[in-house]
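Please treat every number below as a calculation from the coordinates, not as lab data. Everything quoted here is computed from the prediction, not taken from an experiment. Cβ atoms are built from the backbone, for glycine too; each structure is taken alone.
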Structure P
Amino acid sequence: MPRKVCLVSYHEIALKGKNRRRFEDALLRNLRAALSGFRVAKLERFQGRILCESEDESQVGDIAAAAAKVPGVARVAIAWQGPRTEEAFAEAAILAMRESEHFRTFKVHAKKSNTDYAEHTLDINRSVGAALCAAFPEKIVQMHDPDVTITVNIVGGQSYVFGEGMRGAGGLPVGTAGKVVSLLSSGFDSPVASWMVGRRGACVCPVHFSGRPVTSDASEWLVQDILQALKPYGLVGRLYVVPFGEIQRKMALEGPPDLRVILYRRAMIAIAERVAELEGAKALVTGESLGQVASQTLDNIRATNDAVRTLPILRPLIGSDKVEIIDRAREIGTFDLSSEKAPDCCTLFMPRRPETHARLDVVRRAWEALDPDELVEEGFSALEYVDIEGCPSYKPPCALSERHATLAPAAWKVRGDARGE
């Protein structure tokens, strides 16, 4: 009886030349973390793929689904491992075909990774195809663009037979592109933006600006739930929280009403840059989409960028519309949570008529009048954090290693225990 295993394929990593080994090591490390809850017996490189064997074959389907979420994985296939015999090929192909659903046409593609197996691949195609036609008489052989391709791969003394499998997250392994700091709200956009940069190899350290103490801390819990939904992707290392309500109150009282939104954004960006310096991050990330709201016109984005001293600001969603963003939120599992309403800093002290085309010189004068260094220091000194498990590439900054109890107060842990977390 063939043994059921999981084959993980990757695309971009195979193009990395001399750096390929480093990317493969990172992907293996992330897969081990993602699959730590399963009884995995073996996880190793295998002919340009990664082979995963389980002590419990009933878990292989769940293992494949979990592996498909890991950035860097292009496809995951459930395969049947067996000996190099015609009977074993046919038996495994029938099992592989049964895994496929809603298809009408198929073909068989055999390949050999060594030359000591005498039978030609065309002969294997014919014999396995004949067995499948006998087992599935209602299906049709089609050599060009079939619905399903059954692959028979002969490697060493074993054969591996599999169908189409499932599409993976794609991209590059988390941790291969360094750290970024993401400005994370409980809405749709910023979780999707964080996922997108994580999919390109970045380890994400989100910063959430809470309306506390002017509002409740509901948005903080909602953001933590969103990060738990993103946990299977293994891209978030640590959540930082800034109680921003009092800072906003001061800015609302002292700044021009029409520029409040831009001034709030400048303060957030400046505080996030301080966090990035602390973490050694190489960029900031926002969920802005061009023209979506008043703060996201080109003039206002330019006025916001001006508050950053050295780091680039990445905006993965800049060309996306809301429908595309919501579709992606559904795909990655954050849609339902982001649909919930929670008061946060984005709803505080909003002007009736926000400026949509701010002049940079006017914004700079209003910003300097607020004593920005004091505002940023106030926000940064109130920083709190919660570590999110599941990102093996995340390394916490040494500067905070002795201040964990201070910056992550016991109240956070008590609340988490009360929620059963």
Structure Q
Amino acid sequence: MNQQPPFVPIAVTGIGMITTQGLTRSASWAGIRSGVETLRPWEPRGAGIPASLATVRVAQCPPPPCPKNIPLHLWRLLARTQQLACLCADEALRSAALPEKFSRQDAPAGCFLATSVCGMDQSEQYYAVYRRDRDRAPPAHMRRLQPHETLALLARRHHLAGPCYLNLTTCVGSAMAIGAACDAIHSGKIDLALAGGTEALCRLILTGFHSLRLLAADGCRPFDRNRPGITVGEGAAILVLESLEHAYRRGARPIGFIRGFAATCDAHHITKPDPGGVYAAAAITGALAAARLAPDQIDYVNAHGTGTRDNDAVEARVLQQVFRTATRPPPPVSSTKRLTGHTFAAAGAIEAAICLLALADGLLPPNSGLRDPDPACDLPLVRRPTAQAIETALSCNFAFGGNNTALVFSKTREAPATGATGESL
């Protein structure tokens, strides 16, 4: 059996992020690190929602402003997923000190993206008009439904001549996109990539999870004894990934490093997690092995933590299993889903950004919404924002169909031989 080559650290030199907390990385991180809750009933554009869902609190982003280099009439034609992706890509490139448009003299840059909703918000607006007056329904809205529209927009807008990749595996989508970008860099196809995900609120998502009886009307409470379900959210995050040689050659200052990635699929059920969590644990241990780190070298875990009864219980068991043999107590754990909402295909990238910013700032974001910890979810949960020097972090994401991913990050190119000393939470 061939051995997998060691995972060479990938430099993260830029981050763009939009969440319900704000339209920039700094605004989003300020709200998340402080534990600010911004949930409120959804205010949809064009298509209404059933009265029974009118008071359900969601994580809605502020209205995205039109960039100066896009005509306003064109901006208004874009699906919200496209608008959020545009703003994130712009911020990511600026923070990485890269040009807005790559030239032919530049090495080809790739684009690796994930979305689930695609342009469903535009389609819902189309049908809302169609039901009233079919002759006035704008056909252009239907074009935005196609998943590739967002990917193509970024590639054209920034002259990205490298490989372009779109992932549609819902809640692990952008983590998979980041992993694919790392693979492309490791293989030598490219030295630089934009990687992330974008997702927008729509009626389909809200009513769909309501039909599954998984919505938390007043907001999710991950790992709580009385957790009621998920908080639906929207947002986007895009990372600039570079090979170490490329980043250092151009004098870039990395925000942090991707040290390992792994993905598995157990195909247990279309919506339910495998109670045994064997493949979820395999994703985590696979990412640690790729990073050449032991469990006791992880200083913080950003859990998937959706707030549903089954998912949180399985994830807690998996984390207990992975860290059971560690030579020190398990690392602090938090789910940030109540602060961002569950952003589905964008969740992996948003939570990757949170891990990287937590490493850079030395601050653990809180497991917001926790009132009465579930004794069955016996984890060292971060109850409040906690200043703590950390060198490594793990991000877990799990999705419908039995998909599991894990990403490992470090503050510096080489992780410490042993984990940082934990402080009381």
- Item | Source structure (of P, Q) for semi-axes √(5λ) of the Cα gyration tensor in Å, computed value 31, 27, 18 | Q
- Compute mean count of other Cβ atoms within 10 Å over residues 77-84 for each of P, Q and report the one that scores greatest. Q
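Figure out for me which of the structures P, Q the number 28, 28, 24 belongs to, where Cα extents along the principal axes in Å, for residues 309-388 alone was derived from the coordinates. Each step should come with its number before you reach the end.
Numbers: P: 44, 35, 30; Q: 28, 28, 24.
This value belongs to structure Q.
Out of P, Q, choose the structure whose coordinates give helix-only ellipticity at 222 nm (-39500 (n - 2.57) for each DSSP H run of 4 or more, over all residues; to 500) equal to -9500 when calculated. Write down the numbers at each step before the final one.
Working: P: -12000; Q: -9500.
Derived from the structure labelled Q.
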- Message: If FRET efficiency 1/(1 + (r/R0)^6) of positions 117 and 269 (r between Cβ atoms, R0 = 30 Å, to 0.05) computes to 0.85, which of P, Q did it come from?
- Response: Q
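If relative contact order in percent (Cα under 8 Å, 6 or more apart) comes out at 17 when worked out from the coordinates, which of P, Q was used?
On the way: P: 17; Q: 22.
Corresponding structure: P.
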